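The following blocks contain the structures, represented as structure tokens.
Taken together, the values in this text are just the output of simple stated rules run on the coordinates, not laboratory data. Model, not experiment: these values are computed from the prediction. Cβ atoms are built from the backbone, for glycine too; each structure is taken alone.
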Structure 1
Amino acid sequence: MTPPSTGRRGRRRPPVLLSILAGVGVALFVLPFAGLVVRTPWARLPGLLAGDVVTDALRISAVTSLAATLISAVVGVPLAWVLARVDFPGRALVRGVATLPLVLPPVVGGAALLFALGRRGFVGAPLEQATGLLLPFSMWGVVVANTFVAMPFLVITVEGALRGMNTRYEEAAASLGARHWTVLRRVTLPMIWPSVVAGLVLTWARAFGEFGATITFAGNLQGRTQTLPLAVFVALETDRDTAVAISLVMVLVALVVLVALRDRWWKAP
């Protein structure tokens, strides 16, 4: 008797009930996007996307999401390393706080930022007095909101990679006299680089689509703090076609990012 194939193509078909339920699950995701495609004014699409509202929002979204990703890389990777490699009292609490924005309603996160970093916040007030910098209703406020909401994606991705990494290579480098920074730069980061890139892409995608914390903390000022999601929010009340056009662009950007990420870094061996 020929043994059953263990390859992917040799797998048995799933039960009919599971296939039906999976199809319903797919439909829950596909139908809303199909409705968006059907509603799109294709003939007017270029003109709508070339308007001042869209171009200003796109510029702000691009700048702030990239800035948030850069800040996340600078502080998020070290934080992930500490959480993965250093055993200290309260580590579980620190990890919980660092990943809290993943499950926290974005509006609550924006309110928390406002109370801490706003004009009357316990950090924002002395910061404004010392430097004149007012974060709310400024582009820097958008960057702070985006970083707060998006950086946890990088932290959990890199921490997971560090925990799954074989440490013998780091130990070998250390035994040969390499210092901590050299080991991190020449051994650790190259080994987890795919996960770092994946975390950065997810961070950027989340920052690019952030809404709740941004509108609560930074406001919704066209040309100053209005990002693409906020432009959609306003356009839904005044110009549905523009709202649909912006939404379609954001869906396409997110879909391209996730498909590329899946193919390069999450593909099963």
Structure 2
Amino acid sequence: MRRRFFVEEFEAGSATLRGEAAHHLGRVLRAETGQLYELSDGQCVWLARTENVGRDEVEFSLVEQLTAPVAAVRIELLLAIVKFDRFEWALEKATELGAEEIAPLSADRSEKGLIAAAEKRAERWKRILAESAQQARRLRIPKLRGAAIPGDAFRATAASLKVLLSERAAAKPFREILEPLVAQHSGDNTARVVIAIGPEGGWTEAEFATAGTCGFVEAGLGSNILRTETAVCASLAAVQYAFGASRPINAQESIARER
């Protein structure tokens, strides 16, 4: 299977890969002129041939536009900041499992030291998203939003379904919440789902109340208490399974629908 890389744009039958990705392709993978790779600009995917392999740039000629599978559901993840090794692992897996946007949350029970250091980690987190999207052969890299308090993030989102993962007895089984939405969004009608996942210790009563006023439904993933990063994998995998993961339509058609 060919490797995929992300470029800024396609222009006049050519494209140029720059930065760390170009260095990795040229110096680590030792790319040679004439080899074929897949390139994406976030809107479409092309099969491309290397024409010139430099130290910091790799130039390509475009060979053939490819059809890219497009997700049948768009997932936005609101993820409470936890210890960075686990948070970054969660970012990687969320990307592989199809999250379109990720917003770090400064929740009431997030560690204050982690919240203070989060801004300095943003560039590293973007690299993790890019590398994970490349490995997963995604059409585009997930968007990383700036860290926000839960209330602001809850109010800023709009979706067909807003889910707040909860361990409380009042929480409905996640499957029961997903089933009606799947029935409503069949065929080419793309659903949007927002999933909010709290920190160690869970959400506070104030955060539960704010989420409720913003249209979020409490949902549980079973009787066991899951770590934050485990809940990311379980919930996103459940959504992808429920919606059939993807459908092989042309990427340009999907972009037009989103507009």
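One of 1, 2 was used to compute FRET efficiency 1/(1 + (r/R0)^6) of positions 177 and 193 (r between Cβ atoms, R0 = 25 Å, to 0.05), and the answer was 1.00. Which one was it? Computed on structure 2.
With distance in nm of label points 7 Å out along Cα→Cβ at positions 185 and 201 coming out at 3.3, pick the structure among 1, 2 it was computed from. The read-out comes from structure 2. Figure out for me which of the structures 1, 2 the number 21.4 belongs to, where Kirkwood radius over Cα pairs in Å was derived from the coordinates. So the calculation was done on 1. Comparing distance in nm of label points 7 Å out along Cα→Cβ at positions 33 and 153 across 1, 2, which structure shows the greatest value? Once distance in nm of label points 7 Å out along Cα→Cβ at positions 33 and 153 is worked out for each structure, 2 has the highest. Of the structures labelled 1, 2, one was used to calculate FRET efficiency 1/(1 + (r/R0)^6) of positions 81 and 121 (r between Cβ atoms, R0 = 25 Å, to 0.05), giving 1.00. Name it. Source structure for this number: 2. When helix-only ellipticity at 222 nm (-39500 (n - 2.57) for each DSSP H run of 4 or more, over all residues; to 500) is computed for each of 1, 2, the one that comes out at -23500 is 1. Between structures 1, 2, where is relative contact order in percent (Cα under 8 Å, 6 or more apart) highest? Largest calculated value belongs to 1.
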